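Have a look at these structures, which come just after this line.
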Structure I
Amino acid sequence: MTKVNHERRQGTATIGEQIRERLNGVLVPGVNRSLNSLNLTQNITVFEGRASINIASVALNEGARNWITKKVKETCADLNQLESVAVNFTDARPSELNEVAHAIAVMSGKGGVGKSLMASLIGLTLARQGQEVGILDADITGPSIPRIFGIGARPGGSDTGILPVLSRTGIEIMSINLLLSNEDDAVIWRGPLIGRAITQFWEEVLWGKLDYLIVDLPPGTADASLTVMQTLPINGVIIVFTPQDLVEMIVGKAVNMARQMAKPILGVVENMSYIDLPDSGQRLELFGSSKGEEMARKVGAPLLARFPVVPELAMLCDKGEIERYDSEMLNSFADNLRQAMSGKK
């Protein structure tokens with residue numbers, strides 16, 4: 001049996017290469033990402049006009065497997081010199097298939113600073129640049145990512161894995177709130193159970209191929225943050241804070257934790273830095289003078305953005321429509337983040 005790169009060529013691509021290209025159009029039910037982008041397409045062999053396509057069965061129930069088999073055969077039916085197509089499903093674990101280029105933890109020393117909002121905006125702006133993005137909501141006892149994106153659907157999958165839920169613009173999202181019967185159910189768990197849930201969200205969820213996985217950490221430096229730092233391949237940390245006198249000590253704790261875990265700090269973000277009054281255009285610093293530049297110097301990392309209080313953005317988040325938000329400030333934030341990431345490679 002001849003491997004793909006030794007097959008007879010049709011034009012400039014082998015039959016196997018054409019098959020793999022066409023599988024980009026076969027979307028997995030329940031998540032609407034292709035077999036290739038979820039990294040489910042394994043090896044493809046072609047011999048004497050007969051193609052054999054191996055697909056990992058991770059997170060695919062029987063109905064999904066049957067639909068994929070039918071769709072793959074239909075997709076390849078008109079290829080010249082191809083007489084038959086066999087689809088075979090092979091066993092694997094999600095952790096064996098997940099390929100995440102960059103995992104970024106969004107961290108704060110205290111609650112109420114807009115950390116989940118910043119994690120959402122980071123994911124949104126990267127997705128708009130054509131990146132494949134996922135958001136892992138690691139704030140198990142205070143999850144808010146699904147509400148911000150207006151997501152209420154339960155994740156699909158099977159006993160071999162979980163499929164994340166796709167947002168309107170194609171961002172993969174996983175949160176404990178998507179698994180609860182009611183979104184306002186309290187998660188009253190001790191540290192080990194919270195840590196186990198976060199580990200499962202990494203090891204048992206089929207993220208597939210992602211350019212960026214944004215991890216929204218709970219506030220503080222306790223068990224959940226420690227689990228993320230130890231378990232996930234975090235490439236960098238972004239610290240979020242507000243311009244208050246207490247912030248220096250709080251940020252210091254988060255920074256020290258990241259450094260002790262040998263995780264580079266990509267930058268800092270000052271949220272609720274000011275508000276522009278609509279009538280006069282006057283800029284009002286609600287919580288005192290900005291500490292953005294000062295914190296950046298002390299942390300030794302760039303100031304990625306100073307985000308103001310934006311009533312429009314707050315309303316969009318309340319409606320679950322954050323993906324409608326756009327501003328020049330958001331684009332500048334994306335450029336600064338990209339530069340910070342390239343500097344840490």
Structure II
Amino acid sequence: MTLPPGKIPVDILKDIVFRNLGAPRSEIVLGPSAGVDGAVINVGNVSLISSMDPITGAADQIGWLAVNVNANDVATFGCEPRFLLSCIMLPEKSTRTTVETITKQMSTAAEDLGIAIVGGHCETTPSLKTPIVVGCAMGTTEKNNYVTAADAKQGDKLILTKSAGIEGTAILASDRHTQLRKALDKKLLKNAKQFRGRISIVKDALTAFRTGGVHAMHDPTEGGVAGAIHEMADASNLGVKIYRKKIRIEPETASICDFYQIDPLQLIASGSLLIAADPASAEKIAETLRRNLIPAEIIGEFLPSSEKRLLIQENGKTETLTRPETDQLWQALKRSPTH
């Protein structure tokens with residue numbers, strides 16, 4: 001079986017990866033789990049939250065993305081990210097300038113979030129075509145004072161912050177600028193490049209968590225909003241009903257997705273946040289986010305049957321919510337950048 005680009009299938013995670021986890025440790029409260037993007041380790045009177053993610057599909061601003069994407073995963077636990085380790089792998093013949101560019105991007109992003117970069121590794125890697133940066137972010141919180149993506153409850157309302165496809169929009173606008181400028185408005189394309197400034201969800205997550213009534217949070221990455229909804233429902237063993245008209249799609253995202261004929265709901269979406277909230281608290285959470293200048297909408301609710309994954313189209317037609325096989329970014333990047 002040849003694996004698709006991006007995340008490996010969940011069944012391989014469960015059948016192979018999760019069966020090879022080394023020695024058990026009593027400090028581990030939450031280890032590897034499908035749909036949950038971090039671990040929880042109790043250390044004395046605090047819980048240590050840690051998460052790891054690579055940046056592989058972006059050339060521009062890869063260091064900045066690496067910090068923000070990893071910080072996002074820790075923040076979805078309701079925990080402030082504080083520390084980062086990184087592994088920077090560079091193509092052969094990379095220069096001193098490449099190292100400086102990536103590490104300066106990382107330092108700027110980390111400083112903005114109050115994160116200390118505490119270690120890591122940097123090398124040139126044979127056969128590598130583009131840089132890869134792998135990050136591991138960590139934060140601490142009071143013992144048991146956190147939520148996970150697996151804690152959604154039947155009847156919870158599902159809130160989405162910002163819009164779909166944020167990271168994918170920024171990546172394509174930057175890495176495929178030459179291709180897109182022939183078809184899209186110059187100002188629209190410039191705005192799309194600036195979407196990278198929306199990629200942090202640290203403020204989104206901490207604002208929602210501190211408001212109260214949050215049961216679970218998850219940030220869409222590979223597979224987009226659609227993939228993240230499935231991951232959250234899988235982790236919580238629930239079904240879900242989503243209203244398509246409630247999911248915000250920015251004009252820049254819509255235009256780029258139309259050009260590549262890809263689904264914005266399946267486009268890598270770092271920058272948005274999914275929040276499962278007690279029905280009595282959902283509107284308060286959404287309104288608090290809006291007051292903090294973070295767009296937020298209730299887009300659906302969780303259902304008791306894990307078999308039901310429903311998408312209500314704008315015309316009222318009920319369909320099955322597509323489970324992405326791979327992120328639509330890879331489909332777009334297959335197209336030659338010169339055509």
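Work out Cα Rg over 2.2 N^0.38 Å, for residues 269-316 alone for each of structures I, II, then name the structure with the largest result.
II
When you work out mean count of other Cβ atoms within 10 Å over residues 77-84 for each of the structures I, II, which one comes out largest?
II
For the read-out log10 I(q)/I(0) by the Debye sum over Cα atoms at q = 0.14, 0.16 Å⁻¹, a value of -1.09, -1.32 was computed from one structure; give its label from I, II.
Matching structure: I.
Compute mean count of other Cβ atoms within 10 Å over residues 13-20 for each of I, II and report the one that scores greatest.
By mean count of other Cβ atoms within 10 Å over residues 13-20, the leading structure of I, II is I.
Looking at structures I, II, which one was relative contact order in percent (Cα under 8 Å, 6 or more apart) calculated from, given that it came out as 22?
II
Rule-based calculations on the coordinates, nothing more; no lab input. Worth saying up front: this structure is predicted, and the values here are computed from it rather than measured. Cβ atoms are built from the backbone, for glycine too; each structure is taken alone.
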